[in-house]
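Here, each number is a calculation from the coordinates, and none is a lab measurement. Small disclaimer: the values here were computed from a predicted structure and weren't measured. Cβ atoms are built from the backbone, for glycine too; each structure is taken alone.
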Structure I
Amino acid sequence: MRDRFQTTAETQPEVVAHHFTQAGLSEAAIDWWIRAGDRALDRSANNEAIAHLEKAIGLAGGLADGPDQRRLRLRLQTTYGHALLHGRGHSHPATIAAFARARELAAEIEDAAARFSAYYGMWLVSFVRADLAPMREVAVACLRDARRSPGMPAGGRALHVFGVTCWFQGDYAGARRGPRSA
């Protein structure tokens, strides 16, 4: 179906995902559920994206445990968190739980760039809720990763997160000065 009806597969990846799911081909199904979720997010169909990503997360729970599977679970969880953030809001319990889970998964990943999306989502949730302690904790973790991985594309964003956190806490000199040590 994927090969014979390429236009349908591109425009309706959830159909292909459904068929792979029914066939018991979890890894292929997950890939197509992610595509369906990404496509829905591109159209701002957040509830649809949430549903597709929940199916992928459910299937990913049955995968073997290895570095690639952990990265996949983290990617799914952060994408799911962002879909919830846009669909249900920053302070919705499901959004908070999704990013908390993403942060747990991030702790198992060696790749700092892969962790940053989870950290940033958790920081956003904390920022909007004015929850200063976790906001600071995540900002410091982002900055630590950025320092350990020079040239990381998210390095500038880590500095921004840290500066905004200092500013939000009333540490205007620290926000301007930047981090001394993290």
Structure II
Amino acid sequence: MQNGILDGAVAYLVGPIDHALDDGIGWRVNIKEMFKERGIRLAVLDPTHKFPGLISEVGIEKQRAQMMKDTQDWEGLRKFVKKIVRADLRMVDISDFIIAYIDVDIHACGTYHEIVLGDTQHKPVLLIIKGGKQRCPSWLFGIIHYQYMFDSVEECIDYLDKVNSGDVIMDDKWVLLRDGLRKLETDILK
């Protein structure tokens, strides 16, 4: 298998979880399967399927948060969710680029925070907008270039496939540090 430009790059999958009917799992599973099918070999950070030891927002953790809301345990909820927020924002930090799913019919709070943070860090933030660019909140056009907006998961994957093959030249937002980090790690372990 031929090496791709994005081999080993780290992508973080951002999108609604709290109010999504499937906890935001479906599109994330779909896009990861499509990466494999296309031979795009990324390391993918998924907030619905985190590293062991990190708190998620799905399943039992979601039920726990809801129980704290129901019992009005606001301090407990704050402490609990703060751990989730810190882990998710840290995933923004360590990613090479972000893929965000925008469904304007689902309230998303953290999604917009992560998009803005990724943009502030000058990394590519790719938006998949359910219903197409015409449904994208206008504010996002002032933050994210429309070339990074896609009408479907498939369209975003097509773009990444072209970046991976070199058919689309990466602009200056694309800074892939993986080779330098691997060298640092190797030097440390010597």
>> Using Cα Rg over 2.2 N^0.38 Å, for residues 31-110 alone for the comparison, can you identify which of I, II gives the largest number?
In response: II
> Which structure, out of I, II, was relative contact order in percent (Cα under 8 Å, 6 or more apart) derived from, given a value of 25?
Replying inline: II
> To which of I, II does the computed value 4.3 (distance in nm of label points 7 Å out along Cα→Cβ at positions 47 and 159) belong?
Replying inline: I
>> To test your reading of the models, identify which of I, II gives 21.8 for mean count of other Cβ atoms within 10 Å over residues 71-78 when calculated.
In response: I
> Which one of I, II has helix-only ellipticity at 222 nm (-39500 (n - 2.57) for each DSSP H run of 4 or more, over all residues; to 500), as calculated from the coordinates, equal to -14000?
Replying inline: II
> So FRET efficiency 1/(1 + (r/R0)^6) of positions 79 and 103 (r between Cβ atoms, R0 = 30 Å, to 0.05), computed for just one structure, reads 0.55; which one of I, II is that?
Replying inline: II
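To which of I, II does the computed value 0.95 (FRET efficiency 1/(1 + (r/R0)^6) of positions 23 and 95 (r between Cβ atoms, R0 = 35 Å, to 0.05)) belong?
II
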> When distance in nm of label points 7 Å out along Cα→Cβ at positions 15 and 135 is calculated for each of the structures I, II, which structure yields the highest value?
Replying inline: I
> Of the structures labelled I, II, which one yields 11.2 when mean projected area of the Cα convex hull in nm² is computed from its coordinates?
Replying inline: I
> Of the structures labelled I, II, which one yields 0.90 when FRET efficiency 1/(1 + (r/R0)^6) of positions 39 and 151 (r between Cβ atoms, R0 = 35 Å, to 0.05) is computed from its coordinates?
Replying inline: II
